[in-house]
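So, here's a batch of structures to check.
Read-outs: derived from the displayed coordinates by stated rules, not from any lab. Since this is a predicted model, take the numbers as computed values, not measurements. Cβ atoms are built from the backbone, for glycine too; each structure is taken alone.
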Structure 1
Amino acid sequence: MNSYSAKSWLTRLLTALLLATMPVTAGDRQADRDRMVSELSGYGYDITLITDDRVLSAMRTVPRHEFVPAYLQVQAYADRPLPIGHGQTISQPYIVALMTQLADISPGMRVLEVGTGSGYQAAILARMTDRVYTIEIIVPLAASARVRFRELGLTNIIAKEGDGYYGWKAYAPFDRILVTAAARHIPPPLVAQLKPGGLMVIPVGPSWGAQRLMLVRKDDSGVVTTESLLPVRFVPLVSKQNAEW
């Protein structure tokens, strides 16, 4: 490495470190979000093509950098998952957009999210409908997400700490359910809490193994069908059921 490239590399490193430690407010980085949405729009093929204008509008509006650790905020709008602590990640923007689009959410729907994480997927869902319920089993993540929702004025999200495998019976049935971690099988309690005519989007497969994104439909008579859509890679669903399933 010559002296010029070494100096350039050092400058880039120092700049990145500085940006990563600077406070960033919700109103910042609109250009980054616009660029992210431009890259997402029309990306994919067949059923994975991102075309829903409401989804793209939500992705353009919600400040993803507020949902990642400060030292990673400089990378917040890259299309990649990022660690959020406790062995968990925030999904890459494309997967968030795809799962939201597949759920086909309309205003007035009651939506359950299993696996709050840092809260980004719930924040996107909150732009799509009037009430979102989200569950997180990891206590520090659940607590920080509630604070984040409050600070960002996301008053239509109801969040709690709990085991998402069992859903949230008090608010069931749900029009839509999104699961943001890979279950080894489709949890029966979630199927039971899905309203007739409802949809669930869930990754299914072994921890760190071959997983598939599944679309679960319950028709108006209560008959359940599943469709395997595409290969994915998610962190495993944390549940007390892990010892049994």
Structure 2
Amino acid sequence: MPSETSRQPLLLIPGTLCDERLWAPQLAALGERADIRVPRLDASDDLEALARDILDQAPWPRFSVAGLSMGGILALALMRLAPERIERLALLDTNPFAEASERQAQRADDIAQAEALGMARYAGEVLAPLYPAEGAAEDPEHSALVVAMAEREGLETFRRQAIALRDRPDGSAALATIAAPTLVLCGDGDRLCPVSRHTYLAEHIPEAELVILEGVGHLSTLQAPEAVNQALSRWLDRAPQPMPSRQE
């Protein structure tokens, strides 16, 4: 097993109302080659402030970062705020754009519904059915995990995350400036972050590799763990972005 100092520093950022269990298959598969941390996303209702909190918590000067859904949005924010610290970038089942106006208007209703139902019912009845691929049945184990993670994160964290997503800046304009080796991965049945957003990412990030998984929905790390692990392993094999030279 590699020593602690030889393992690659890797940050895995979860999605809305998720924790390290979203990445359980990757933690198991990549733990020998990577020193992995999974941040909490509860520090602020401002996306940039959340990103700065993640950067402050990261224990390494430079690292690779992968994010799923909201985690991918935050990974792009890290790339904008501190590109010199990012060696590689992986964007899974995510969205580079600002919130659509009609979706912005729905966020207050989402928070009110979660408050009325409680986090367990909201996650089980509203969120979990959205995550399988189009036309696929829910996996009871995955749905139970979605509920458990939501209960742990709680209503206040959900409120902060919903507002941060509602008010997030558009990240698409900065894609062409990304120099880090980038993996863009999604399921072809993702109903929340469709394939078109990922083809856009791959077309606009210079060093991007696009991986589309057949029959997979929004939670690709759980729904297709072996394929995701293989893609992440190839990504970690790529030479990291060189440290930018200092300007005199």
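Each of 1, 2 could give distance in nm of label points 7 Å out along Cα→Cβ at positions 90 and 122, but the derived value 1.4 comes from 1.
Which structure, out of 1, 2, was relative contact order in percent (Cα under 8 Å, 6 or more apart) calculated from, if the result is 13? Structure 1 accounts for this read-out. State the single structure among 1, 2 that was used to calculate helix-only ellipticity at 222 nm (-39500 (n - 2.57) for each DSSP H run of 4 or more, over all residues; to 500), giving -9000. So the calculation was done on 1. The greatest value of Cα Rg over 2.2 N^0.38 Å, for residues 98-193 alone among structures 1, 2 is that of 2. Calculating distance in nm of label points 7 Å out along Cα→Cβ at positions 114 and 210 for structures 1, 2 picks out 2 as the one with the greatest value.
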